[in-house]
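The numbers here are math on the coordinates, done by the rules we state, and not lab data. Computed from a prediction, not measured in an experiment: that's the story for all the values here. Cβ atoms are built from the backbone, for glycine too; each structure is taken alone.
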Structure 1
Amino acid sequence: MNQPIKRAFLNTEDGQILYRIGGDGAPLLLLHMTPRSSDEFRELMPILAKNRCVIAMDLMGLGDSDQPPRVYSVADYAKTVIALWDELGIKKSSILGNLTGGYIAGEVAAAYPERVEKLI
């Protein structure tokens with residue numbers, strides 16, 4: 001049986017970020033490519049949520065997240081990942097990044113290596 005995936009918002013100083021979350025266990029963050037959204041992982045998330053806590057976020061300015069007040073850099077996106085993890089109480093997570101999401105995952109790992117378990 002597939003695990004339910006919930007939608008919620010993280011409030012930041014630059015606006016709201018939509019995220020989806022489901023399952024229990026070791027966390028795995030899914031980062032989408034641009035110009036898409038976390039909906040890219042809609043079918044995959046319930047499968048992964050059978051064995052772990054899976055999270056996907058809409059990057060600022062994409063999907064159902066707010067448009068930021070300025071053009072975001074990869075470093076800005078990495079900071080939003082950390083803000084989401086902090087809000088959810090996640091100390092360390094693996095990250096699966098697709099295209100642009102892969103660049104952001106690399107930035108998170110480089111800037112916050114103590115917070116990243118694995119890059120996929």
Structure 2
Amino acid sequence: MYTLKIQTQYYDPLPYHSAKENGSFHKGMPQASFKNLGNFRLAIPGAGEIHLIDIGERKLAGFSRATWGVLIRYQGEECEYRYEGGGELSLNVNDLGQVEISGHGSLVQVDLPAFILKKS
């Protein structure tokens with residue numbers, strides 16, 4: 001489980017959903033913090049949704065020895081966040097709808113194909 005901190009300068013409210021709660025963030029609000037988080041979804045009107053998927057011990061890129069991971073998807077791009085113990089990830093949605101991301105742990109962009117073709 002990790003902590004997620006979110007801030008926004010985007011002109012529209014940003015609705016979110018987690019297993020524990022739903023709500024929205026607004027420009028000018030103080031930074032929000034979610035502790036012991038698993039999966040999380042944040043909508044950016046006109047730009048898409050950010051999905052944070054708790055992948056546990058599964059490693060996608062193989063770049064880090066850290067035990068725990070989160071797959072972050074937005075606009076067809078992905079990042080893998082790896083951490084030990086209680087990770088802390090920060091997202092800021094700027095005024096253009098771009099996502100600025102940082103965290104205590106490791107972050108790397110990954111390229112996951114949308115389709116996996118299996119032979120019958």
With helix-only ellipticity at 222 nm (-39500 (n - 2.57) for each DSSP H run of 4 or more, over all residues; to 500) derived as -7500, matching label from 1, 2
1
Comparison of 1, 2 - label where distance in nm of label points 7 Å out along Cα→Cβ at positions 84 and 100 is highest:
2
Suppose you compute distance in nm of label points 7 Å out along Cα→Cβ at positions 44 and 76 for every structure in 1, 2: which one lands on 2.5?
1
Out of 1, 2, choose the structure whose coordinates give Rg and Dmax of the Cα atoms in Å equal to 12.9, 42 when calculated.
1
